1. Rank structures 1, 2 by percent of Cα pairs over 27 Å apart and report only the one at the top, that is, the highest.
2. Quick check for you: by distance in nm of label points 7 Å out along Cα→Cβ at positions 26 and 162, which of 1, 2 is greatest?
3. Among 1, 2, considering only relative contact order in percent (Cα under 8 Å, 6 or more apart), which has the greatest calculated value?
4. Assign the value -16500, calculated as helix-only ellipticity at 222 nm (-39500 (n - 2.57) for each DSSP H run of 4 or more, over all residues; to 500), to the correct structure from 1, 2.
5. From 1, 2, which structure was distance in nm of label points 7 Å out along Cα→Cβ at positions 90 and 210 = 3.7 calculated on?
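All of the numbers you see were taken from the coordinates with simple rules; none came from a lab. Just so it is clear, the structure is predicted and the values come from calculations on it, not from any experiment. Cβ atoms are built from the backbone, for glycine too; each structure is taken alone.
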Structure 1
Amino acid sequence: MINLKFKLYGIGKPSDISAGSGTPRLSLGSNSWMLTATTLVMIQSVPALALFYAGMTRSRFSMNTVMMVLYSFASTFLVWTILGYSLSFYSSSIHVGGLNFLGLPLPAWNLPMFGETVYGPTGTPLNIPFLTFVMFQFAFAAITPGLIVGAIVERTNFKAWMLFSPIWIVLVYAPVAYWLFAGGWLNQLGAVDYSGGYVIHMTAGYSALALAMAIGQRGVITAPLVWMGLYKLLPRLRVDDALGVFPVHGIGGTVGGLLTGLMIDPAVSQYFLPGYRGALFGNWHQFLVQGLAVLVVGAYSFIVSLGLAKLIGKITPLRLTRDEIAQGDYAVHGETAYPDVMAKEQIKLEKKSERKITEEK
């Protein structure tokens, strides 16, 4: 069943399986496309996401925003190679009652690196090289913590983020990827995540909400026109999701997952999800299992992320001091993307400080 997840990308078709061997032949076309897709997704992280977020923050935090996204990308590569990939896609290490919960934690270099891809608890074969698959899945893993950055910009201690991001990949992303990408227990129950609505968007969105709650507000919370009603609710709850990560990714992933359970059309799905049909086509079980996946992924991501943030907060402050927030990039990194802006901000701060001293006198 789970090999169907990857047919979206043109790989693993039955015609590619060698007769009687049970393993796919390597396909030059599939490999070429997968490498192209991998490159495009990586570009979405660095520079695209980094610059996109930096352009929506205050200028004095532009460099810090870019550095947070860049760090999450780089640290994920190390974690993915050492532990993340095998936890997400290798054979099962934790299984209960026939349901598989987590991959076997091994470094990527201890896996069969040179040959066809075989992934998941059932050893599903694909017609692309193992290393191509590792890098393809890394690209999605790397962008996910980067998405979280948008919720916590302009007040997060960079040292705390350096701890949170790589640990989050192991504790949150890897298990959920195993459950819904590799053939884990939610897949076994029939849940479908065809392009990351659960594994990427819901984990990022609900984790961003938890982290924003743990770190606290910047100050005045603005509410852009998009998702205005939900933004108003979040300020009332005193949650400062700076760039709307939870409304866009958390709610978007939730709605997409539920609508999948409603609208899988067998006339279309027969080509890539044969046997699957949504509630509108007579299969209410599909909607119910998609709803179960929403509850599990949302609750798991939120609770684990909040607990991790609280734990890290006991090691190093989650939040910058008021003076550091006022200085921005210079206080965090010792330099700034816009020196002229920093000079103007410094002058404003000095004048504000002088007025305060005068008023006190």
Structure 2
Amino acid sequence: MTQQQEPQENTGTYEEMLQAQTRALNSLRVRAGNPAYRTIEKRAAALFADEGQEALLPGATLNKLFNGGYAGREKLLSLVRTLMSWDRYGRDCEPPGYGDPELEPWNERWTAITEAKKSRPRPPATPDPITVIDGLLRQAHEQREAGDLGRAEDCYRSAIDLAIEHRARQKEGWAWDGLGSCHWRDGDPEMALKFFTRANRIADETDDRLLKAWSLYNFGMYWRRRPELAKAKDFFERALTVANTHQCYAAAGWTHHELAELARDQGETHLDWEHYGIAAQIGLESDDDVLAGWSMTCVGKCAERSGELEQARDYYARALGIGARIHHQDMVHKAEEGLARLTDPH
């Protein structure tokens, strides 16, 4: 049994009707269990492979339809049918076929929108595809940093589709890097490694030194997690060489931080303090508050371990100030713990 639809709004301006359609599509997506773009794309391919290319739903098309864009009748109805192939509990069910009454309101809405589109006095200019890709990458980064990994992955995949279509190879590399980061944060290092490897290959092809530095850093993170510390150290040192040579400050700072972590794990206490200190300085100079704050917390621990209590107190206090300013609760908590230990060593 497929899902019943809301009454369709087929009046108003082109923009108003398009927004109404967007709201209805997002509502239908939620009723289907809020599937990710990749899930919808695979579902459509499985259901409608024999209906030709117009029935397929790449990420760029999904991003457009779910965010107020216009698409042809076949794409719209393919999306509606795909979303109707899940019931309101997210279980598989038979999608409606062409001619079924459930699709008629969507068909009527598309007809009304298309007629209004033709009668518009002056349609907006088509945005530059590179600008669109950049927007998707920014949106994905913001969603990833906010912890919304599913939405971030949707945006990264849409950026990849557009980058491939428009041969924006360098942008494609950054999208693969971001997609790998989403899977890394989601606890899937093997899939992350596949995406990082694609990004690294494109970095070499396009001579993108910043992407290369981050790719080597990501490989170091992977091998540290295995843990194969010799391999990890080799990749981190290679990342640092690229980052320093090409003035990739953020990559250099975080690589120093990870080298410090590696040195700490291996008991090389003289090296961890050195690397943490450099990372903290780079964070301050490049306005990377997260890098600066965490590294200062770690320098505080190094100083505390060595009995340099005044120096430790200074670093904890500075980390606390940064954490409070950027509302980073974990950083604040760790800095406060350090200051409490120094206030009451027992």
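1. For this comparison of percent of Cα pairs over 27 Å apart, the top structure is 2.
2. 1
3. Looking at the calculated values, the largest one is 1.
4. Working: 1: -16500; 2: -24000.
For helix-only ellipticity at 222 nm (-39500 (n - 2.57) for each DSSP H run of 4 or more, over all residues; to 500), the value -16500 is produced by structure 1.
5. Answer for the origin of the read-out: 2.
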